Structure P
Amino acid sequence: MKWRMFICAICFLIGGCSLNIPLEDQFSDPDAITDVLSARSLLASAYKAMPQQIFQLSVLSDDFCPSQHLNKDMSLQGLYNWREVEMTELAGTLWAGYYAVIAEVNALLARIDAVVTLDETEKLEKMRIVCEAKALKSWCYFDLLRLFAPRYEGNENKDGIILKKRVELDFLPRSSVKECVTEIRTLLNEARNVDNTQKNVYWLSDKAVAYLQVELELYAGNYPAVLELTKDLETEYPESVLGADVYKYLWSSENSDARIFGKYQLEQIYMDIRFDTFEKGDYLVLSQNVDYEEEDIRKEWSEIPFVMPDAKNVRLLGKYNKMNRDKVASKYVNVARAAGMWLMRVEALARSGKEGDAVALANRMLKQRGATEWSANLTGNELISKILIERQKEYVGEGVRFFDMKRCGLSAIRYGTYGDKVMGIVKADDYRWTLPIPAGEYRYNTSVEQNDGWPKLSV
C-alpha cells in the first residue's frame, strides 16, 4: 500500500497518462515490476517525465533579444529580465520535475532484483535497464546541480543538491558540490558497465553515457579526463557526421548519425511564431551574438529571416521552429550530438595548453560546417572566447549557452527592442545565476537552506 500511494503521488506530479514512445504503458504499481517489459515501461515513464527547459534557459542567456511583441507577454518579459517572480516559478517546476523522475528511477532500482528473466536476451535487457536508469538519474542530478548550485570552480565545498538514493520519504541535507560531482561520476561509471548499443536514440546508450561523462568533467574543470574520454573521438564520430547531409536531419523526424541522444516527444517545444496574424513575428529574435556566414550550414536551420510589422528585418530562431512553421511535429529534442563531443575536446585542449591542437581540431569541424577557419595564431583568452562563441552558434536556442555562461563566469547583457541598446547587465557574480530552492523544500526540511540572495519565506 505504501508503494502504491507513493507512485500515485509521482503520477500526480508528472502528469500525463501515456507515453509516445515504444513500451508506452503507464506505470502505476511497483509490485507489478516482475519482468523486463514492465521494468522497461517504468523506465519509459521516467524518460517521459524529464523536464524540458531549453527555451527558458535560452531566454535567460544571451541567445535572444526582445521584439516589439515581448511586452504582450509579461511572464516571458519578466523571465528575460531575470525577474525573481518568474525565475522562482521556473525553479519550482524544474525542482519538482527532476525529483519526480529520480523518485521513479529509485522505485525501479529498488524493485529490479525481483525482475525475472527467462533467457540470456532478457538478462542483458535487464542489465541495460539498470544502466539506463543510473544514467537517467545522473542526468537529473547534473541538471539540478548546474541550476541550483553555484558554478564548480571555487565553490566545490558549498551546498550542492539533495542526493536521494532511495524511495522512502526522508529529509536529507544538501551534499556539497564536490560530493555531488563524485556521485554523478560514480553513477555514470556504473552505467557504462554494460554494452548498451541502442538502435533508438531516445534510450540512453553507452555512447550517450560517454557524452554525459565528458560534459561532467568539462563542468568540473577536469580537462585531462575530458581528453582521455574523447581520445577516440575521430573513430567514434568522424568528420563526415558534421557535414550538411547529416546536420539537417537533427531538426527533422528522421534519424541522424550526428545525434547521440534525443528526447522523444511530439509536442511543440518552442515559441509560437505567428505567420498569418496581424501582429506577425515572435516575442524574441536572435541576438547579434549569433552571426552565421552565408556558407555556414547552420545558418539555414538556425535562423528564419523575417520582416516584422514595423518593417524591421530580423532573424527568428529556426531549428524546431522551422518544423512548427510548417506544422510538422519534430520527433526529437537533441540532448547530445557529435558536434558537442568535438567542441568539448577542443575546449579541453585549449585549456590544457595545447592551443595549436585545439585550433587544428576546431578548423576541421568548421570546414565541415562551411565556416571560416581560425588563425593558427589564436591563443589564450581570445581562443577560449572563440570556442565559447562557436558553442553558442552551434547550440543557439537549446539552453546550453546558459550553462556555459555560468560555468565560465560570463555576464548576461539585457537588450532593448531588437538589441538597439543595452538595458542592463546580469553580472557573473549575480545571485540569480543559482536558482532558488523552492519554499516547499526548506519549509519541511530544516536541513536545507535557501540559496544566497534569494528571500526565504517564513515557515
Structure Q
Amino acid sequence: MAKDKIVFLCTSCGMDYPKAYGKCPSCGAWNSFVEQKVHKTVPDKIPHGYINVNDNERPQLINDVKITKEVRIDTTSTEFNKVLGGGLVLGSLVLIGGEPGIGKSTLVLQIALNMKDKNILYISGEESVSQLKIRAERIGEPKSNCYILSENSLEKIFTHIKNTAPELVIVDSIQTIATETVDSSPGSVTQVRECASALLKFAKQTNIPVILIGHITKDGTIAGPKLLEHIVDTVLQFEGDRHYIYRILRTNKNRFGSTDELAIFEMQQSGLREVDNPSELLLSQNTGDLSGMAIAAMLEGIRPFLIEVQALVSTAAYGTPQRSATGFDIRRMNMLLAVLEKRAGFKLAQKDVFLNIAGGLRVTDTAIDLAVAAAVLSSNFDIAIDKTVALTGEVGLSGEIRPVNRIENRIAEAEKLGFSKIIVPAYNFSQLSKPKFKIDIIPAAKIDEAFRVLFK
C-alpha cells in the first residue's frame, strides 16, 4: 500500500519539515522552502525483526580484512595529481566547486585532452558540442579519445556510458542533470541528491572514476544539499579573483589523501598553466626601494611560499579614516592597527590605511601578521624595508610575536629564493636546528624588537 506525504524542503541545506518556515531552522536561509510530494511504499512486516543475510555481508574481524592497494590514474597534471593525493583513484567520485567563470570547465577539459591513453567521456549540461569543440581548440589539439556529449537526462547519460565504455566520466555540472524518477526541476535539492547518489553507485560498481563540477552559492558554499559533499569522496575548491590571473585549487575533503594540499594555476589565453614556484611570481620584480612593501613567509596548506604585502598609509582627507584590505581579513587588519597604536605607540587613528596582498590571493595564514604591521609602518614613515629580509610571525594583542607552525619549511623557502635574513618568533628560534641553514635567522619576541631590525 502506497502513501503520499507532503513535505517542505529547504533548497539550501536539503532538510525537510512538515511545514514551511520563513527562516530555515537548520541553515538559517530565508524563503528557501519548496513543497514536495513524497511517495512512500510501506514494506511488508518481517516477523521478529530478522532478515536473512549472505555470508559476504556478515561482520568481519578487523584483523581478517584484506586491504587492496589503491590504483590511481595519472591525470598528466602534476599539480592536480598532488591535490588528489597522487592521482585519480579508480571508482572515486570527485567534486570540483567554484564561482562562475573561474575556469572549472577549462581545467577538467584540459586534463581530459591531455590524458592521451585513456578513453574519456565529457558530458556537459550547460554547453553545446560546438561550444566544447571551440574551447578544446583554444586549449590545445583535441584528441580522438575524448568523447563529448551535451545531455541533461541521467538515464540517457548511462546509456551513452554503456555504449562508449569510458575509463573516466566528467559531468559538467551536477546541477544541470535530472533523473526521470524524481518529479522536480534540474538543480533542485532532490535532483542533485538522487543524481549524485546514482553516479556514486555507478563509480563504485564499475570502478570508473567520475568527476563532477558543481556551482557555488553567493556565500561560497557548493550549491545543493550539504549531503552532496558527504556523498562524494573528494571535494576540491577552485577559487581566485576573475580579474587576476592566478587560481588556487585546494582540497576541502579527501578520503584518499591529505586535505592540506594546494595547487596554483595561471590563467592564460590557451588555458591554465601550472605554477611550480609561486613565490617567484608573487614577489615584485622592481629594482627601486619603495616604502610600504614587506615580504611574508606563509603557508597555504602545507606548501610554503613568499608573498608580497603592500600597504599605503595617508592622512585622512575627511573626518572618518578609511580602512580597506584586499586579500586579507579587514577585522584582523583593524586589530593589528590597534596593537600598533596601543602597544608600540604609533599614531594611526587619523590615517587612511589600504592593504593589498599581491597576486590577487586571499590569505588566511596568521603568520603574515608581522609583515602586515611592518608594511603599514614602512608606508607611514616612508622608509623602505630591505628587499632581502623576509618576515613570519603571528602578532598577539599584547604586542608579542607568537610562534608559527612549520617554521623550517618557511625558512628553507626564503633561503632558496636568495633572501639574506628572516625574522622569526623567538620561541621558534629556540627550537630550530640552526646549523643546517645558511640564511641569517633573527629572533624577535615583541613587535618593537622586529621594528628595530627593520627600521634601524
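Ranked by relative contact order in percent (Cα under 8 Å, 6 or more apart), which of P, Q sits at the highest value? Let's see the in-between values first.
Working: P: 19; Q: 12.
Across P, Q, relative contact order in percent (Cα under 8 Å, 6 or more apart) peaks for P.
Given a value of 83, 54, 53 for Cα extents along the principal axes in Å, calculated from one of P, Q, which structure does it belong to?
On the way: P: 62, 54, 47; Q: 83, 54, 53.
Traced to structure Q.
Here distance in nm of label points 7 Å out along Cα→Cβ at positions 290 and 442 has been calculated and equals 3.4, so which of P, Q was it run on? It must be structure P, since only it matches. If you line up P, Q by mean count of other Cβ atoms within 10 Å over residues 58-65, the top spot, with the largest value, goes to P. Looking across P, Q, the calculation of helix-only ellipticity at 222 nm (-39500 (n - 2.57) for each DSSP H run of 4 or more, over all residues; to 500) that yields -7500 traces back to Q.
Any read-out appearing in this document is the output of simple, stated calculations on the displayed coordinates, not a laboratory observation. Predicted model only: the values in this text are computed from it and were never measured. Cβ atoms are built from the backbone, for glycine too; each structure is taken alone.
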